[in-house]
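Scrolling down, you'll hit the structures one after another.
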Structure 1
Amino acid sequence: MGRPLSPDPIAYPPRGMNRDEAARWIGVSTTKFDELIARNLMPRPKRIDGRVIWDRYALDAAFTDLPDQRVNAIDAAIENARAR
């Protein structure tokens, strides 16, 4: 009897990703992904022959470098009031 097959033949994320996979990896639509690339917030792809591929490690590094969400003034005031 053979090994049971997993639902996904690749049980780990690939190192190279196409545009759809790269956008999904960071949690945005392909349109937003393209905007982030144009704003230099996401890396440009590598080219292997005719294929355009994003490096997962470069995506992770760019995602880490994105600014954190800023706290708005009302939330900051509430938090300060609670801290007193």
Structure 2
Amino acid sequence: MAYQLFTRVALKEDFPEYGLHEGDLATIVEKHDGEPGQETGYSLEVFNAIGETIAVLVVEESKIDAIKKNEIFHVRRLEKVAAHGA
């Protein structure tokens, strides 16, 4: 599935180096077309509950999922992790 820029997506797996968990939300900020035979990638920006950037990471398309109508937001505390991204 090709995603548009600034689309909100859910992570399909944990990214412990950023303190992120499967289901956390991110915003697509850049698309990276792979070489022939390579998977498309996306740069994602992840925000905390008050809108501050907490991480910027690049992932393969298979590691994100579209947000669905039958899903709701949930707030959790972010664990302290080594500085990455933003």
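Bear in mind that the values in this text are calculations on the coordinates, not laboratory data. Predicted, not measured: the structure shown is a model, and the values here were computed from it. Cβ atoms are built from the backbone, for glycine too; each structure is taken alone.
The maximum of volume of the Cα convex hull per residue in Å³ over structures 1, 2, that is, the highest value, falls on 1. Out of 1, 2, which has the highest value for mean count of other Cβ atoms within 10 Å over residues 33-40? Going through 1, 2 one by one, mean count of other Cβ atoms within 10 Å over residues 33-40 is largest in 1. Taking percent of Cα pairs over 12 Å apart, for residues 17-56 alone as the criterion, the top structure among 1, 2 is 2, with the largest value. Work out the source of -13000 here, i.e. which of 1, 2 gives that when helix-only ellipticity at 222 nm (-39500 (n - 2.57) for each DSSP H run of 4 or more, over all residues; to 500) is computed. This figure was derived from 1. Where is FRET efficiency 1/(1 + (r/R0)^6) of positions 49 and 73 (r between Cβ atoms, R0 = 30 Å, to 0.05) largest, in which of 1, 2? Top value of FRET efficiency 1/(1 + (r/R0)^6) of positions 49 and 73 (r between Cβ atoms, R0 = 30 Å, to 0.05), among 1, 2, belongs to structure 2.
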